[in-house]
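Some structures to go through are shown next.
Nothing in this text is a laboratory measurement; each read-out follows from the coordinates by a stated rule. This is a predicted model, so every value here is computed, not measured. Cβ atoms are built from the backbone, for glycine too; each structure is taken alone.
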Structure I
Amino acid sequence: MGAIIFSDKIIKPRALWWAFFRIMSYSIVVINLLSFGLFLYVIAPYTSYFFFNDLRFWKYMKFYHKYYFYSFTYLYRILSRKKELVKTLLPLTSPPMDHPDPALFRITKEWHLPLDSCGDCHRCCTFVTKCCFLDEAGNKCLCYGSLFWKFFNCGRFPSSRAILDYCKCKKYEANI
C-alpha cells in the first residue's frame with residue numbers, strides 16, 4: 001500500500017486516517033466550546049456513539065453539558081498549570097488502543113485485582129481534572145471501550161513513563 005514521506009518519516013494512509021479523526025475530534029471540542037456547549041446537542045447521535053458506543057443519544061444527554069465544563073477546565077489546566085503534561089500528549093498519527101503498549105509496560109506482580117479493573121484508583125481519570133465520565137459510585141468509566149476511550153489517552157494508559165510516574169499508578173510498571 002502507498003505511503004507519504006515527510007522528511008525521514010513514512011506515514012501510512014491508516015495513520016493519516018487516525019490523524020484526521022483526531023483533528024476532527026479536536027475541532028468538535030473547539031466548536032462546542034465556542035457554542036457554549038450547544039454543539040454536542042446538535043450532533044447528539046454522533047456524540048452518543050463517540051462517547052458511549054450507543055446511538056440512543058437521549059440516554060446520555062445529561063453528560064453533554066458536563067463535557068463542556070470538563071473540556072474547558074481540562075484545556076485551561078493543561079495550558080496554564082500543568083505545562084509539563086503537554087509533552088505527553090499523543091501524536092496525531094497514534095493508532096487507537098485499548099491497553100498500554102506491552103513493549104513498554106506490564107502489570108505489576110503485586111496486582112491482585114482483575115486485569116480489567118483499577119480497583120478504587122482513579123488517578124488517571126483525575127490527574128488534570130476529574131473526568132465527567134467517571135462514575136465513582138459504580139467504580140467504572142462510563143465511556144469504557146468507546147471511540148473516545150480508544151483514540152485518546154484512556155485506552156492506552158499509561159502512554160509514557162512520565163504519565164505513569166505522575167499518576168503514581170500501582171497497576172502498571174515500565175518494562176525497562
Structure II
Amino acid sequence: MADKPKKPVLPTLTRLAADSLVETIDGPVEIVKLVGKVMPVLTRFSDGKFGFRMMTQIRELEPEADLLRLTNADGQVLRVGADHVFIRAGGQEARAGELAEGDELDCGWSYPPGYELPNAEEYAEGARGKAWNSPVVAAKIDSGDRGPLYGATVKETKAYYLTFGAQSRAQE
C-alpha cells in the first residue's frame with residue numbers, strides 16, 4: 001500500500017517567540033508547547049462572533065532571529081518577529097516592524113458600547129471608572145532580543161488571538 005502524500009506546508013504570516021501565549025480552547029498556551037500538534041484557537045468569524053478553529057502546521061520557522069518586544073497598556077508583554085502580521089483596530093493588516101507606540105490593534109475581548117469599567121482595584125488604575133475602549137494599544141515597543149520564531153496556520157478564518165489580546169493573521 002502506497003503512503004498517502006502529505007499536504008504541503010502552507011506559508012505563514014505568524015512569527016512568534018517561543019514564550020508567546022496563544023488563546024486556545026484550553027486557555028493560554030506557549031506556542032513552543034504546541035509544535036507538531038493541532039489545537040483549537042480563539043478566532044473571529046466573518047459575522048463578528050468569536051469561536052474556535054483548528055491551528056495546524058505549528059512549527060519552528062527559524063532557530064535564531066531578531067525579536068521585537070511589545071507591551072500593551074495592561075503591561076502584558078509579547079515577543080514576535082518584525083514580519084509577524086497583526087490586525088489593526090480598523091481591520092487592516094500591519095507587520096510588527098511597522099507598528100508605532102500608541103497603535104491600536106484588534107482586540108479579543110469586548111464589552112457593549114458605552115460600558116464603563118467599575119472603579120475597582122482589579123482593573124488597571126488608569127482605566128477604572130472610564131468608558132471601555134476595546135482596542136489593544138501597543139504602549140511600548142522594544143527590540144534587542146533574539147530567539148527562535150514559530151509559525152502556524154488556522155483553518156477557515158486564517159486568524160487567531162494571542163493572550164496579549166491582539167488578533168494575528170496566520171496565512172493569506
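Here are the numbers for the structure shown:
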item	result
Structure (I, II) behind the derived value 21.5 of mean count of other Cβ atoms within 10 Å over residues 16-23	II
Among I, II, which structure scores highest (criterion: percent of Cα pairs over 19 Å apart, for residues 32-79 alone)	II
Of the structures I, II, the one that 1.9 was derived from, the read-out being distance in nm of label points 7 Å out along Cα→Cβ at positions 24 and 48	I
Computed 0 for helix-only ellipticity at 222 nm (-39500 (n - 2.57) for each DSSP H run of 4 or more, over all residues; to 500) - originating structure among I, II	II
For 26 (relative contact order in percent (Cα under 8 Å, 6 or more apart), calculated) the corresponding structure among I, II	I
Read-out P(r) over Cα pairs in 5 Å bins from 0, in percent, computed value 1, 9, 17, 21, 19, 15, 8, 5, 2, 1, 1, 0, 0, 0, structure in I, II	II
